[in-house]
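A.B. asks: Listed next: structures, encoded as structure tokens.
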Structure 1
């Protein structure tokens, strides 16, 4: 979207001039490419798979307003005009939107002209110039330092408490992996009064995890005793983009009960709240070439890559092209090897071979095959491994010692 006018020689755009996107997933209506779309939507708190797949008309009023702010950023206009700012939103949503608006505008060096009748937004907007039109001709103008608000007013009303699976279930519908939860070691929740605003799950670590061997070595017994894995962080959509992800991670890390904490996250590439909370990025997965090729073949059949996380989309496409063509692509993928067959077909067998994989595929009904495609999509995503040790500096020392040991062993074998 291009800026629509100019103000004192600066390009400007009115939020009311933003054209509503066509009836297709919002992730396809913003940004030059998929990665830019994720970055823009993440900036305004629209950062989960379910929202990516919804159309504009399916969003709530608050989500629609967030989307429009993302379009303001995309426009590259220097001045953002917002008349009747957040007038259709409930007061809590209006405050979160106001806080995020000023944060983004100051971060990107933009000017905001916001007009509103709601005086309760003053603290979160934190204007550098405040013009108050009173009765008749009475007008007051106040000037303030042009500094960002460090904390949303709603955040001060929230506290960390020990939680239960009940708290997780209350918010699990807002997470793309709501069906299965690894055995929890500790659960903490973010409360505002009696309302559950966020939840974090610390689980027992799996035997293996990408990136772990770069920073931690030990026996399986030591692993279970010394390491906790963050497997879920969920913030209620109404409260996203005000720093609660960072808050719940940062304030619960000391309560994990283990000296080391790790996580493997998909959205950490676009929303680095784990790093802001004090964790260190150790490694980033590279997309599996064979998985990418399979997704490209599915794309040629009409399966949109971003939509593979939607069961409805997968079922519709399978019904259209037929199960056989989809099974053929997955069978070709399995034959190449080096792919997690167990996870794709959700079998109880630890290491199914190619024949067993294909046999199970042929027995899947349409809904089960759609689930398999959803799992395939997740496996193809880029993930980031993050780690926290009692002394962050020791991470690099451990890593260097490990590499030196490897070099000595390699030299020994070469000489012999």
Structure 2
């Protein structure tokens, strides 16, 4: 069994993908993937790098090579250096997936078909995905979350809707034109989507998001634009797949809260480092396994995520989580996005303001609000306003590029 065979089992006439007004059925995807597979030299095993511009181009090539001697790896066209596998390609691998690469060149991990496919029924049930789903998704399949979402939708015979431009009004229009009933976007894109909605869309029933924090202010914004939606935020990693999730109705004032484990997943915390016991991990990983994320279990039993270990700074003998400060900033009405880094021994916060806030808030105003949420030693020394944060193809801020966002 491979992903092409999975899709071949879906009735050929059903719509699989709508990209920039082009409609592709399951039958056309199978036909085009078969053609690539038949024309390719599949005898020589190895990696098959895919950097097509369109989602459809990425998808059919992935399907053509997955399950053969060639192991497909989809990479962003922005990638300047291809990652080098740390070990030989396992014989059981059906694909390679990349980490987000926030700290440098992305790492490549290999997966079996079963490591994702066997979990699709569970995740689809939790996310409210079925054969009638028509989900808006945006971005390259190089982002592991997008690739997983497309394949999980297609395991149900559902439809994905996407637009290539980064233009949220076009996303909202596509949702209306093609009768979308669900959305899968990272939080920063969700905010843009909701703010550019021309009116309320009552047909959106499920919203799925991950990779960044989501607060109660965001939930209120989404509820205004899509009043009948249920939003689910998940925490996961390319190496581990899905780890925990939380519904909008369960969220509290702390955007670090990422809920309870998915069924079949066990979470352990030692010295504030999160380890995960999961049968859905990438090949070669031990169990339990840590990807370097820090966190704790709250009194409510929920998991709270404090960010990567390399994003926790030791300043004057105190360990300070940059993610904790970012969460405090993004809990403020005036702030849309935030990223914190250590520069010259002091904390600097880069802030994108909420476009709906009036004027630029004074530094002292933000600091007074932060003092109510943070310890004195956690307060940033500088707050720099910027129009946008530099991000990678997964939509995550790149700390090494933050100083370039300083207008001074």
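Quick note: the coordinates plus some simple rules give every number you see, no bench work behind them. This structure is a prediction, so every number in the text was calculated from the model and none was measured. Cβ atoms are built from the backbone, for glycine too; each structure is taken alone.
A.B. asks: Just checking, which of 1, 2 has the largest value of distance in nm of label points 7 Å out along Cα→Cβ at positions 115 and 355? Don't skip to the end; give the middle numbers.
C.D. replies: Values: 1: 7.6; 2: 3.9.
That would be structure 1.
A.B. asks: Same structure, new question: Which one of 1, 2 has helix-only ellipticity at 222 nm (-39500 (n - 2.57) for each DSSP H run of 4 or more, over all residues; to 500), as calculated from the coordinates, equal to -7000? Before the final figure, lay out each step's value.
C.D. replies: Numbers: 1: -12000; 2: -7000.
Computed on structure 2.
A.B. asks: Same structure again: Given that mean projected area of the Cα convex hull in nm², derived from a single structure, equals 25.9, which label among 1, 2 identifies that structure? Display every interim value, and only then the final one.
C.D. replies: Details: 1: 25.9; 2: 19.8.
Source structure: 1.
A.B. asks: If you work out FRET efficiency 1/(1 + (r/R0)^6) of positions 83 and 203 (r between Cβ atoms, R0 = 41 Å, to 0.05) for 1, 2, which one comes out largest? Kindly include the intermediate steps, with their values, before the conclusion.
C.D. replies: Working: 1: 0.30; 2: 0.55.
Looking at the calculated values, the largest one is 2.
A.B. asks: Tell me which of 1, 2 gives 41 when you compute percent of Cα pairs over 29 Å apart, for residues 139-330 alone. Intermediate values should be presented prior to the final figure.
C.D. replies: On the way: 1: 41; 2: 27.
Attributed to the structure labelled 1.
A.B. asks: Let me ask you something else. Please compute percent of Cα pairs over 14 Å apart, for residues 155-218 alone for structures 1, 2 and give me the label with the greatest value.
C.D. replies: Going through 1, 2 one by one, percent of Cα pairs over 14 Å apart, for residues 155-218 alone is largest in 1.
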